[in-house]
1. Say we calculate Cα Rg over 2.2 N^0.38 Å for every structure; which of P, Q gives the highest result?
2. Using helix-only ellipticity at 222 nm (-39500 (n - 2.57) for each DSSP H run of 4 or more, over all residues; to 500) as the calculated read-out, with -15500 as its value, let me know the right label among P, Q.
3. Quick check on the output: 36, 16, 11 is semi-axes √(5λ) of the Cα gyration tensor in Å, for residues 42-145 alone, derived from one of P, Q. Which one produced it?
4. Given a computed value of 11.1 for mean count of other Cβ atoms within 10 Å over residues 106-113, which structure among P, Q does it belong to?
5. Identify which of structures P, Q gives the largest calculated value of relative contact order in percent (Cα under 8 Å, 6 or more apart).
Structure P
Amino acid sequence: MFKTAIGTVAAILLYTTSLPTMANSSIEEIKKRAAEITELKTLFQSADPALRLAAIDTMQNSKDLAMREMAFSAGINASDESVVALTIRNRFSELDNFIVTLLKPADGDSAIKVYNEYGGKVSFTVYEYNKGKGTIKVRTKRGSTNRYLATISGLNLFLTSAGCKGDFKLAEDLIYKGTMVCDKQQFSATLSLF
């Protein structure tokens, strides 16, 4: 019993004396992370386009969640179109699915019937993504189990699936807008990645 009491007291003393060390260690880690983020943010604001792209790419591919989120926000809101395009390519590497929303047609029995069959949206599952080529292997929940190829080119996105094809461009409000043709019926459509 006496040995247990001494062991417990020793464990408590060891724990309480290590608390300031752990706190100091955490504070130093936080300061180190903040300094790295600040340095990369400075590089991202450089006049040199190559430096801007390298900085944003490094930040968006970091394992540090805070750095990644900050970089995606800065990248999608950048005035430099090449930074926005790179941000979109990096964003797709984080997605395992996305949804295209179809605008309900005002008239046309065939179009309304197809719209209702799709439930006003087309869901894509991402199976493989090649960031360098800007190609995405996708499949929709409806129809064939085949995988189709979608492509990203600058601020443009082209989708193909069983029964549907889409052509989109990133708009000023940071939403992809374009047209989706499903079962031979054309719809205005949107897609949001952020």
Structure Q
Amino acid sequence: MSTDLVAELGEGWCVTLVRGHQPDDVLTVMGAVPGSIGPAAFEDLPAGATDRELVLTRTWPGKDWTFAVECDGPSGFLGWRRELLADLSAPGGFAGTALYLPNMQEVCAAEDGCVVSVIEPLHTYRRSGSDPDRFTGRMRELGFRIDDGDDLAGVARDLPLGARTMLLLEVMTGIALDASALEGPWRGGTMRLDEHGAQIRFAES
């Protein structure tokens, strides 16, 4: 259950699932240095020990997906940026991300280079993107609020907000997430900076 995964991740996190790209490709697009850390077990990687964003990636067993985790974002989580998520979904791919902070939560999906749905887990009737209602059928089954006047029900009503955020990512990607998602090995990369201290998003050609 996603509740177990949320407990392992801690108080603030951003998780991203990408279909169609390998871990090093995901690190490069996100602006991190592939393979600069690891491979290692999740608990052995130095989250919180750097002044740059640290992205951890692994392949999803048996599927054409990469799972990326950020548990510490000194200047903002990389995976939360919508234009970056759109890049991760192109060409012909799919990417979903879930951001959880005590004062902000958002789940976003992109397909083939376009952001298709953005949802606020606390107010799921607030949706945007090119196809904002794509996932409302499954959301309704789980008890999420589809319209402003709806009440939380069923599975969604009984979950804390962090687990509700992760469940929305499951709805968007079709990937069931629990604590086993943190099993390794993981590769990590710190954010690339140029000589002026600015982030480099893409590898130099």
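FYI, it's all coordinate maths here, none of it is from the lab. If you're wondering where the values come from, they're calculated on a predicted model, not measured in any experiment. Cβ atoms are built from the backbone, for glycine too; each structure is taken alone.
1. Working: P: 1.52; Q: 0.98.
Greatest value across P, Q: structure P.
2. Working: P: -15500; Q: -6000.
Comparing all candidates, it corresponds to P.
3. Working: P: 36, 16, 11; Q: 25, 17, 14.
Source structure for this number: P.
4. On the way: P: 11.1; Q: 22.0.
Value 11.1 for mean count of other Cβ atoms within 10 Å over residues 106-113 corresponds to P out of P, Q.
5. Working: P: 12; Q: 31.
When relative contact order in percent (Cα under 8 Å, 6 or more apart) is computed for each of P, Q, structure Q gives the biggest number.
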